[in-house]
Structure I
Amino acid sequence: MKRISLIAIMALMGIGSVAAKSSTTLPIVGEVVKATNPLIQYVGRVSFAKNETASFNFPGTSILARFQGSSLKMICRPMTGYFMAQVDGCEPFKVGFNAERDSVVTVAAALPKGEHQVKLMYVIEGLFRTPEFRGFVLDKGCSLVKSPDLPERKIEFIGNSITCGYGVESIEMTDPFEDETENHWLTYANIVSDSLNAQHTSISRSGIGVYRNYDGPKAGSDENMPWQYEYTLFNKHDEKWDFNKYQPQLVCINLGTNDLSTNNYDITLYEKNYRMFLTTVRSKYPNAKIVLITGPMLGEKESGEQREVLDRICSDANKKGFTLPDEVRKARKGKNKGDKDIYRFDFTFQTGDLGYGASWHPSKLQHQKMADELLPFLRNLMGWE
């Protein structure tokens, strides 16, 4: 019997000095629809700076389309991460792009022939990833059709890991952060928006603060929310967001947990930066109602200080208003003597009776409770049934 040398075996296996050739995969079969197709709807901050590609990295960014045929695939950059998918309003499910070469994922198959609606929500933060949506693949001979108009109601949530959905799918409070257990779909923000039949954007990031990020220096962190807020993509400062693209009637700001979560904080600097940031938000959204919210995670002392600060900021805004550019003052249509459209809301403290998510974050049940608390307040405030 003829012997085969070890080097020959290694060569056959692609080991050692012989470079392994990448596999050649089957071609995509069907009608490819680019991400820039005008029949695709987006909700959230999306950049099209890369040719024919939609880039985003805020959780809650949504892609909606109506299509013909019996199946649907989506194309993303490999390692883009997780989406929740909902077809024809049925039970949502998670799809993921988590290997180095998995650029096409089946979203629906064996549907009845005809028209169908799909909603895809990016449900993680894209930390250490470069999320990109590149388009859909439809049945051969099929195409996209016009979707129903998006809801007229619009909300923006500005927040931290709580609003992101950090650890919401975990049931152990000692679990670390993982993309697999983060899910914005299950957060109070999405539940509230869905219940109100409203679009929503989530400008949120784990660890972010209004003056000091988690465990940052007492003097403050450079890359806090006010610094990041102006840009289309988090931590990418080459494209400023056009705030005219999305003008919400309601803004909910839930910031402060990270600023005050360790002892090394300065409550005066927190208040100063919060006032400046609130002025920025008002200048971007001249006629929105803005709600200043405290979250459920802080201790009694820290939460007490935060509530006192936000009460004072809200009261001052109601009485005195803001120093705003002339064009913003005109857009507010005479409502500049005192800004009565600033409001306050406090979530109740989490006690553990509903469990915890990862790193002591709100559990799925806690997020539902938060939504149940916030919904009546917002319904009454906005007159939205």
Structure II
Amino acid sequence: MKEKVIPAPAMLGMLGGGQLGRFFVIAAHEMGYQVTVLDPGSNSPAGKIADVHICADYDDPAALTEMAKTCAAITTEFENVPAATLETLAQSVTVRPSAASVAIAQHRVLEKNFIKEAGLPVAPFAVIEKAEDLPADDSPLYPAILKVARFGYDGKGQARVKTRAEAIAAFDDFKQEDCVLEQMMPLDLEVSVVLVRDAQGGVTSFPTVENQHLNGILDISIAPARCSDLVKARAQGLAEKLATALDYVGVLAVEFFLVGNDILVNEIAPRPHNSGHYTIDACVSNQFEQQVRALVGLPVGSTALHSKAVMVNVLGDSWVDGVEPAWQKAFAHTNLKLHLYGKPEARKGRKMGHFTVIDKDAKAALNAALIARGELNIGL
């Protein structure tokens, strides 16, 4: 049965006011829609450009009532919106992705178990609910990474441990919250797939991209990934299988580890993803347009890559001694597109923006991106 499309200029709802929400607002406006943003920050990147900004907590009853009354459909920009909020809204308005999908993604234990039970490969892990669950030193899990089950992102809530004593100390640092202890794997490459799945179950993937991290935060994404076509296709196939198992509707990101001939699922994000930012400048339809399309019932747009691309994150670290980076050096690269997020304060580790270099030649794009990266004090 064909889905009924929500036509512009309907009001759409966005839970979250960060940069992902900001790009959603931009895409929705370009497509003729209006957007209400719910975010507790008075100066959030998305709230500043939304048609309506409700400055309230995500579980504020009056705010949710207003969104349910005024929005034709609602989505989210990050997975830590309370699942109960999505459930409440879904009683009276279209919400995508579902609360059930988000609840799985926002809890590492649920996430790991779901991925494993869906038949997808993951690194060996153990669920840690109490100190007694931590294995002895002779466990094959060591060396390992202890990851807190909730609210961990960009390297936060993670600790590398080699022994049970180190694991106990890290577990205590995490206030004995539920955790996952995951075996550290000898990684050859990290890749990700961003896809969009519609309400009829149709799935379309963007190209598989290669990711490099610095201090636990995404630094560089290279599109397409520098691995075999077979590996890229396998990653897309696994991501699409996972989206179908979740009965997911919307934009989903799946991160993978490449270990020898194995592809292991690392984690999922029920939203557009930092590693998909290159799509803004290098694809026919970017990930945020796809988020709008899936939300309102429009056909999925083309995910075709029209240029090779390298995306580089710009963190607050680039503001050395509080001095604004020399943006003119970046603009001297005529195939570089800079996107700043409108955040009021530059702090170390804070994502302030990104740039993407596009070129017909993949090596030329990477070389230019690395030069610009140095000119903007990134990774110093």
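Given a value of 0.05 for FRET efficiency 1/(1 + (r/R0)^6) of positions 167 and 295 (r between Cβ atoms, R0 = 25 Å, to 0.05), calculated from one of I, II, which structure does it belong to? Among I, II, the structure yielding 0.05 for FRET efficiency 1/(1 + (r/R0)^6) of positions 167 and 295 (r between Cβ atoms, R0 = 25 Å, to 0.05) is II. Taking mean count of other Cβ atoms within 10 Å over residues 191-198 as the criterion, the top-ranked structure out of I, II is II, with the highest value.
The greatest value of volume of the Cα convex hull per residue in Å³ among structures I, II is that of I.
Just so you know, all these numbers are worked out from the coordinates, no wet-lab data involved. These numbers were taken from a predicted model, which means no experiment stands behind them. Cβ atoms are built from the backbone, for glycine too; each structure is taken alone.
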